[in-house]
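Visitor: Quick heads-up: structures coming right below.
What follows is calculated from the coordinates using simple rules that are stated; it is not laboratory data. Model, not experiment: these values are computed from the prediction. Cβ atoms are built from the backbone, for glycine too; each structure is taken alone.
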Structure P
């Protein structure tokens, strides 16, 4: 039976269940121990599993990830937290040079079953270094699986799948949804990593989104009905690997696509999605693929972020442009 739970609670439950099922799973990072993390996602894990299983580290992201690499090489399954999205950049060399490449470097003799949890994206009134959408960096780095949940049920299921994976996963958690409560049946096994899901079927255009942008896409699809538009919404769930099959099936059916993401649009994941759809669905498209993204600027001050983040009005404007281009 589905119970109401927050996304933070769903992630906490996933960590608890994984740690209970497998003693090799350990959780560590800055303030994740007795405090429970700045968002209280790891609340109670140190109390219930002990300081050897969930513990604090120094403020040294490169050291956190480097220690996780050594643990994963020697039979552990570390789950580390980068306290905020942009705080992970000091660990980027470790992630790109070692985490992503060690399996290939050793021709599969050494695998790294580790998860890097990253609270990411905006919507919480934070300043720069606290609201980056850094998914493109990880998606561009071959050797990393990149996941991001949009629902609380997926936050649980995808994290359990990530921890069980034999290879490294970057798990991007939309922080503005940490305390959103919804009904979620955490007992349903997640589909294999790499599967998108159609959250809403539509006839006129397909909205493609992931993580924090999915609820915005659904709200836009709902509001657009008043203007006579029937919009579908695809939730990617997995950025790498990418589910071309599900995405393209929906776009071929509607003939129009809008890609929605909080990150700046230039050289972005949204750009890659638009290119893939354009290449694979060219003869079915009735208009060019549109992108509705954050602007190509550093993350703005809190009082301006609502202008920066993709909103319902910008999405509907893009859909209206698609209809006009299709008629023209």
Structure Q
């Protein structure tokens, strides 16, 4: 029996595995700058977030038609099922596609096509969160949100991502206000490379319900008190933090300190095709590094469920499955090590 998981920080474009990338390039007659899978994988040694984004956006050029976005999403769902994911709230970046000439409805509807069949095909419930690129003009994000709201492809929420430093959440208050008025759920990347002040802005100016990353919140005790008191979720991505040099090594990761502090933190995979593993890989690595054991693994799973946008009834059902998994596990053999 696998530990039932909820994934809340997953960029669907970041699941574009090299094999599918080459397949789509051939389908759409796209000339790639890499002659082989090995040459492409050699580019995955990132110095920082921007060096990753440069490769990430270049690779997206192979996504051209509606079926491409469907195939990308179905490939993620198939892999997520093997990881034990029961519910996923996927991020989708429309500007990464409209900016290169792909019609909004083509990209968005392609993802939606796969999500609409996810329960029947993979036994995974899903929600779709449109994320806006903070290093592009807020007016552009506002226009795209208006187009989505006026169109026929449903979404569940909005978020904010891409290059963080120099693009504070306060720039996007109008975008988030419009989303709130239309009943959409609100999340934002903050406190990864950016300072704790970005987390404050995301909470107080954007009104987010969930903070993506948020690891630099540990630098601000008053902020930590707020996050704990209000049960504000932090969607943490260990492999991503290490691969983007936000944290030196996995051994330095603060996930145990975050749990000890009472934060509602959960584990996610971010851009797994680029960072070395999916949600189960992240959990297994953190467990091996810190000796979490079944109790802490179950806690992380429950945190993900609580942090999700599922109904209370759906959360209760999934939590019961996690409790059943925990009851079936042997007692942990080693003590938890603080990071």
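Visitor: If FRET efficiency 1/(1 + (r/R0)^6) of positions 86 and 150 (r between Cβ atoms, R0 = 35 Å, to 0.05) computes to 0.60, which of P, Q did it come from?
Guide: Traced to structure Q.
Visitor: Sticking with this one: Which structure, out of P, Q, was helix-only ellipticity at 222 nm (-39500 (n - 2.57) for each DSSP H run of 4 or more, over all residues; to 500) derived from, given a value of -9500?
Guide: Structure P accounts for this read-out.
Visitor: Further question: When Rg and Dmax of the Cα atoms in Å, for residues 182-221 alone is calculated, the result is 12.2, 35; to which of the structures P, Q does this value belong?
Guide: Computing Rg and Dmax of the Cα atoms in Å, for residues 182-221 alone on every structure in P, Q gives 12.2, 35 only for P.
Visitor: To which of P, Q does the computed value 1.4 (distance in nm of label points 7 Å out along Cα→Cβ at positions 38 and 294) belong?
Guide: So the calculation was done on P.
Visitor: Give the label, chosen from P, Q, of the structure having the highest value of distance in nm of label points 7 Å out along Cα→Cβ at positions 134 and 166.
Guide: Comparing P, Q, the top value of distance in nm of label points 7 Å out along Cα→Cβ at positions 134 and 166 belongs to P.
Visitor: With mean count of other Cβ atoms within 10 Å over residues 22-29 derived from the coordinates and found to be 14.4, which of P, Q does the value describe?
Guide: Considering all the candidates, the number was obtained from Q.
Visitor: Out of P, Q, which structure matches -0.56, -0.68, -1.21 when log10 I(q)/I(0) by the Debye sum over Cα atoms at q = 0.10, 0.11, 0.15 Å⁻¹ is calculated?
Guide: Answer for the origin of the read-out: P.
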